[in-house]
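Okay, got some structures for you below.
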Structure I
Amino acid sequence: MKSLSLLLAATLALPACGPGAPPPLPAPEVTVARPLVRQITDWDEYTGRLAAVESVELRARVSGYLQSVHFQDGSLVKQGDLLFVIDPRPYQAALDEARAVLTRARVRLELAVNDLDRAQRLFAARAISEEELDARTKEKREADAALEAAQAAEKAAALSLEFTRIKAPISGRIGRRLVTVGNLVSGEGRESTLLTTLVSVDPIHVYFTADERSFLRYTRLAEQGIRPSSRTTANPVRLQLADETGFPHVGVMDFVDNVVDQATGTMQGRAVFPNPRGDLTPGLFGRVQLLGEGPYEALVVPDAAIGTDQAQRLVYVVGDDGIVKPRPVTLGRALGALRVVRDGLSPADRVVINGILRVRPGSKVTPVDGTIPEPADGAAAAVSR
């Protein structure tokens, strides 16, 4: 009976020891790497609109018939270039008349001076009365006043003649002519005729608005000495047009408004950009990046290495014993395919960067060393606002 029991036990044990028994599963293989330590600059992103630094409406300052136009529509002009000529003949005639009146006034004054000198000598010799001396003095003063009036009239006539030649007050790009040759233009105050428009090209302004929260954050950073205020410092700004990649245009802040718009709750800012080729055209929209914070030292990991546990963001680190541990982290901003980690990670941690779906907290893995790709040249953390 005892022999039968031993035989039965041996028979039951055979399947467990036989050649068909499955081997134990190996630890899953994952790729690990230490986080990159890099200097990071945060950029806040806004939508901006380009505007000319100087914009002029060219209007007639005297009335008359338009005689000639001296520019091509849409061309670049320099300050002082001749643009329009209004028929100068009536104003030349008025200037000639004013000069004749001025000459007559000078002759009259010369005669009055001579008469006064003679009267003063005669009065000293008691040859004329005091009343006659007073009359000669009065004539001299009237002649002085007449000369001043004639000089003012001559200057006004010369100025009106000068206004018949309309020149560019600034350098820039001119618009289309709004009046053609032969038309009568008016130079009378508010009814003066608009001839064309002219905008400066280089440099150019970009206007954008920031919400109240961003404005207050900039204020607090300035108070803490972390980031200077754009009111007092030309903080860097970058610009991207609709058809561009990256932010190739670099400018600086030059204005922050003095009030928050009550209707929108935003604060307007302005940046200035060099525009030597004239590619940046007033009226275009673009994406603007304003210096937010930094540079500061931060750890960087791939965005794909970040997991979620309910509302908590975490990464998985592998210890020397191959055991996986979850590590809650505080994330910063995106850096292309990478992510800034502000807190919760150390430079010595080995982070799972590939195979995150094969790991479980407390499980054992086979780590394989990998590398985290470097951020693109000039890349910096940016967030749209």
Structure II
Amino acid sequence: MQVCIYAKRYQSDFWYQGYTLTLPAHQMAMENAKQCARVADGEGYSLELVGQWPDFLYEPLETCSATLEELNFLAQKLSQMSQEEMDTYEGVIQSVPERTIRNLINAAYNLDRFELLPGIMDEEELGEVSMENDLVPAIRNLPDEVYPLLSLKKVGHYVKEQEQGVFTSKGYCCRNTEGWVEPYDGRELPEQVTEVDCIFCLRLQSLKTKVDARLELPCDEGRIRQTLADLGIHTFQECTIMEIRSPISQFEYAFSQAAEVEKMNALAKELATLSPKELIKYKAIASYESCDNPEQARILYHTMDRYTFDPIQVTFATYGRECLREGGANLEAEAFQNFDFESYGKAESRRSRLSMTPYGAISYEPPLEEAQGHGIQMGGM
């Protein structure tokens, strides 16, 4: 299940593509996704369902107003359902009077109050099953010779109306218990666990005992020793990293060796000193350099001042427009009505050695000795 996030202020830009996030996701991943989509704090955004969502959910989710956090929570509940529960859930959401995101979430907590009869797809089949199993009190005492004269469809219609049941793509769904619980009040999502503010959140597993332990970085030596003791090991070479959570999303997949935990901790201590704006610049640098190991990540931290970062740039088209404006061009003039700002922006970016990342535009300014070295090399060609 995926969702594409669009900042409303950029949706008029043809080249703006938003950012696609796989759900369910952890809190740091959602915050990173909003940054990549260029959604500022408190700013409006829209969501588009992509990927493999249950077919019956597309219409209600596209017509209701949901936040990313609500949609993510629903995706988490869906991911925990068995196929039988998912089939029942389809019937439950058809039964709710109003398909708001609040009701869609609460429906997931009421599955045990409903029953699905698989394969019963219409009123005639429902009537047949109801009569065969003597489930209709209104006709229970009729003479046997009357039964063949009854319309199965009308009996099924009567049962459906009495039970307020619905037909789904899987069968017939109706209540088996009264009541309705509402863990979600529309304001505060249930079952929320506050994530620790950290650079890396690791789930480690001992190779020998298969015991799990969590470790948030940065941390002190005492916490390192305690985690090793909890795992029943002496060094991190004796365990494996099962999961990495980080506000720097690419590091979740690039850093995978348990032996690197100490190096990751040293990196985390340095990155923790960055302000929120500096951290976004660092993310852009890491993306630009395709950083995939702690040693390279630390080098990038210590050379951040060699990079110029422009978080305003969203697409090459926005960069092209800015270049033209700085050159004194009137973009409202008729000559620019059908102008290809994207291609122009790409050409200008090559000239200025600028690259576009999910976080903004970035360019590298080598130190003087490095630039001179390149100059000598080029001159000798």
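Read the figures in this text as sums done on the coordinates, not as results from a lab. Note that this is a predicted model, so its numbers are computed, not measured. Cβ atoms are built from the backbone, for glycine too; each structure is taken alone.
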Open item on the list: If helix-only ellipticity at 222 nm (-39500 (n - 2.57) for each DSSP H run of 4 or more, over all residues; to 500) computes to -12000, which of I, II did it come from?
Closed with: II
Open item on the list: Once relative contact order in percent (Cα under 8 Å, 6 or more apart) is calculated for all of I, II, which comes out largest?
Closed with: I
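If Cα Rg over 2.2 N^0.38 Å, for residues 180-315 alone is computed to be 1.54, which of I, II is the source?
Label of the originating structure: I.
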Task: Source structure (of I, II) for distance in nm of label points 7 Å out along Cα→Cβ at positions 36 and 100, computed value 3.2 - done: II
- [ ] For mean count of other Cβ atoms within 10 Å over residues 204-211, the calculated result is 14.4, so let me know which of I, II that is.
- [x] II
Open item on the list: If semi-axes √(5λ) of the Cα gyration tensor in Å is calculated from each of I, II, which structure is the one that comes out at 55, 31, 16?
Closed with: II
